[in-house]
Structure P
Amino acid sequence: MKSYLKLVNFEFNRFLKIYLVLIGITIVSQILGVIITSKSYLNQANEMMHEEGLSLSSFLEQFGEMSFHRIGTSLWFAAPVAIGIVTLIIYVFFIWYRDWFAKNTFIYRLLTIPTARLNVYLAKATTIFLMVFGLVALQIVLLPVESTIMEWMVPKDLRLDFTFGEIMDQLYVLGIIIPGTLLQFVKSYLTGFMAVFIVFTIVLMERSWRWKGIILGVLYGAISFVIAISPWILQFFILNGYFYPIEMYFLQIAAVLIVSIGSIWIGHLLLKNKVTV
């Protein structure tokens, strides 16, 4: 366990500078988005009501109230979320290939550390998970802050306030990273982590057999995908809606866990017996 925790700390620190940049971009961009979007709305309201002579009710009827929905659908808000997602997807591959292709081929030292090679696999996966949850937690903390800034800037007569839950329901980009219910959250993130394990194992197949490994990896990914969606295949194409929704939920969770455990096991075998340095 001590070796595993040291490896997690080591892997996290290797990506820390880029991770802090992602955090900084998210905070600065979204808060700027709140200020700029709110200011733009206020300027529009001032122009229409004071220069064009519209009444408050006429302006609201024509242009609507200022709400967090305007901010959440702006590029200022959505772009850093997309950048974070894309960066972490790339890092799922980079976290392995950097060790082989970086200067001095660090994989030589990493795989000769006196600890189970599975710890290397799990430490890299844990690092990805910590980064994902860190960005999700940051977004949860930022939302009430950004909502409060909007409320400070926009008079109550011109704005429409939403609760945290209502904001989550309205913004598609947030629905991707923060599902609305606990059950959906568990299923979505277990599925995401399953995808990480599949990619890790495909990378190790490629490192083990090179071009043959690529073909095996593609086949493995396809088989894993079929197993993961097998409850849906049973439900809609074979059993004609036999399972209740809650039964389908647990069948999907079971399929995801089977693929995840299988990927970890295969990855462990590859690291132990096939991957050479």
Structure Q
Amino acid sequence: MTPETENRIGGWRRLVEEDLVETLEDGAAIAPPLHDAMRHAVVSGGKRMRPLLVLASCHAGGGLAENAIPAATAVELVHAYSLVHDDLPAMDDDVLRRGFPTVHAKYGEALGILAGDALQTLAFETLAARAPDPAVAVEQVEILAVASGRLGMAGGQALDILCDDGSADLRTVEKIHRSKTGALLAACFRLGAAASRCDVATASRLFDAGRSLGLAFQIHDDVLDLTQPSEQLGKTAGKDRDTSKATWPAVAGLDVAKRDAIRLADSAFSTLEPLGRAADPLLALARGVVSRTK
């Protein structure tokens, strides 16, 4: 990563962090403990990979990255909500996230559910109120709703629960991964493209790269769950294996999973390279997706 790209991404990261804090503080919850639980879910760590991908995609499409800040904040709020609900006793039943107690472990299950609900709705409130113009707002609301709903994250989570007996084949695991994790990550590329108002060909290229990278991300995540300790991951290691989750290594083997993650990431890189220097920050972030250790 060049110093110019590193500085640009660092500046975007600061903008994202500031906007997340301001968004959460603006009109704090009626019940202060709910506000505290929401803040805990969002500001206690996090790589901010998804919002940065939104900003970098906007930049790659020729737009001003700052115009994508509302979408970047919205996607991180949806991501935070998904983690809060994913950790609940009825789901993965985990007590550690980003090295801290999960929301339900710290504030109780009821506030955990409500904090997730409130973060999700705040995401769409943010898009509707702050997108650059009404047409962009409508497009971005649809992108995020589809990616996080029955055809995306929620549907993938449901299929994941139904396949927790270890019987899933590779085709089913791919369907789970593309929906549960990949859909939201690919949506980051589409949200940024919408904010940039780029041409159809560029938007399609960005979305194709996002789909490849989304699947690569989750396969790499499966690998990390087996190869990294809890202290490194910031969450309970080996949980997927211990609960017979449908993962790429469980079905295809660890070595194949590592190769497939690299292959899909390389496909994303090749798709982005024709966009030229404007795509440098996006390529840098994309490479980090499959080289991360947590």
Structure R
Amino acid sequence: MPYTEIPSSPLAAGVWPVRIHYRDAGQGPPLVFLHGGWGYELYPFDRQIDGLAPHHRIVIPDRSGYGGSGTIDDLPTDFHHRAMEETRAVIDALRLERPVLWGHSDGAIIALLFGLAAPDRIAGVIAEATHVFKRKPASRVFFESLMANPRSLGPSMQALLERDHGARWPALVEMHSRTWQHIAREARSPTEDFYGGRLGDLHVPALVVHGAKDPRTEPGELDALRAALDRRATAPRHTFLVLDDGGHSPHSERLTADAVTTGARDFVAHVAQGFSPAKP
């Protein structure tokens, strides 16, 4: 698997340069997949690589702290913003020209933040299983149990996490769960979002992919996402693909993977026609 180096990363304080491991497949207009909070292997992108790599270069970096990239000691509550800056540096290092960013879960927050911060640098966003609200009361017990005992996860999940991160996987799961609890405690209201109320200012096209059975989605959260993205008439048209049988990872789930690949292929084809970002 290839590596690239970036001068620094706000996720890896005090490290110069930062070494980033990434997966690379296919040729053509670039698509960058940003993994979720437990890394890549648990929710692999294999079916989408098969379906999209014949016409696109697919790049899948491990964020600092994950997989083959360097370890980190802490995950601060603003890690999504830090990861967005690291992603920008990786795109620069690999000289990717206006890729589509496909983010899953935490990766979807990062992709949307990137679209808000630097719309001229990317062609579009696919936001899968994204989060809107910082407080996740329905997930509080889930995170608390993982903080207390990451090994409560089933044997198959443990095996995938170990394959991805090695022996440090329990510390990574515990750290991620603890950080999400801190994010919730720091939120100033039940509906404070990760985007500073600016999702309506997204000036690149977005495809929202979401499972109707996603256990990490709060009541009303998907409606809030739709309302925020639709708020400005001048914004590009955003598309929602909500799958009745989908859970937290529609792209890798048997009942929904093919529909996600088809929807993404159609979206990327539309973006490739030469969309240019709207101006604020």
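What follows draws every value from the coordinates through simple rules; no lab data is involved. Quick caveat, the model's predicted, so the values are computed rather than measured. Cβ atoms are built from the backbone, for glycine too; each structure is taken alone.
So distance in nm of label points 7 Å out along Cα→Cβ at positions 157 and 253, computed for just one structure, reads 3.4; which one of P, Q, R is that?
The value was obtained from structure Q.
If you work out distance in nm of label points 7 Å out along Cα→Cβ at positions 69 and 221 for P, Q, R, which one comes out largest?
Working: P: 3.8; Q: 2.8; R: 2.2.
Greatest value across P, Q, R: structure P.
Among the shown structures P, Q, R, from which was the value -22500 of helix-only ellipticity at 222 nm (-39500 (n - 2.57) for each DSSP H run of 4 or more, over all residues; to 500) calculated? It would help to have the intermediate numbers written out before the result.
Values: P: -26000; Q: -22500; R: -10500.
Corresponding structure: Q.
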